[in-house]
1. Name the one structure among I, II that semi-axes √(5λ) of the Cα gyration tensor in Å of 22, 16, 12 was derived from.
2. Among the shown structures I, II, from which was the value 0.9 of distance in nm of label points 7 Å out along Cα→Cβ at positions 6 and 22 calculated?
3. Ranked on relative contact order in percent (Cα under 8 Å, 6 or more apart), which label among I, II comes first with the largest value?
4. Ranked on distance in nm of label points 7 Å out along Cα→Cβ at positions 30 and 46, which label among I, II comes first with the largest value?
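Laboratory data are not the source of any read-out in this text; all were calculated from the coordinates shown. Computed from a predicted model, the values in this text were never measured in an experiment. Cβ atoms are built from the backbone, for glycine too; each structure is taken alone.
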Structure I
Amino acid sequence: MHIKKILTELSNEFSKEEIEYYYFARMVSQWHRLLEPKPDFDEYINKSLYRIKDENEWDNSNYSVNYMKIIHKKIFNTEFNQNDKK
């Protein structure tokens, strides 16, 4: 299924920020499974976030690790820790 269709379907039940954070959380999980030496966290995640931005129509979205940290704080009321696998 194409990313635009997936995002459209998800937006029927979830907020834009929740959907963006879901994709971010998946990328963080992927980063944790990489073998050492791991690439720089921000570079790895930002590259993936920008790819998603290019594939959808949410032009006003702020696809960056820093923005995902803000969403994390809103959802979980705690600071994001890239080393926390939970």
Structure II
Amino acid sequence: MKPMYLPTVADNAGRTGSYAELLARVQASGQAYPQIWHLFAYKPDATQHLERFTQAVMRGPSPLSPGLRELIAAYTSKQNDCEF
């Protein structure tokens, strides 16, 4: 996995909370994971609203199925040369 551009956020040894635990487990297993998890672990109080917003957009009521929304997000990420 490519290193993220914010090493202070990625190397945050004092992180706590659910995303810190999730990161530790995934990193120990060697699996790939979304880099935004570093931000969620770095500032959990400041990013809770972003997590709720993302879930509402991707999983909340909509005329588009969650699968189609995932496909749109994946396509957009590819166009932006960004992993989804």
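1. Going label by label, the one that fits is I.
2. Attributed to the structure labelled I.
3. I
4. Result for distance in nm of label points 7 Å out along Cα→Cβ at positions 30 and 46 over I, II: largest is II.
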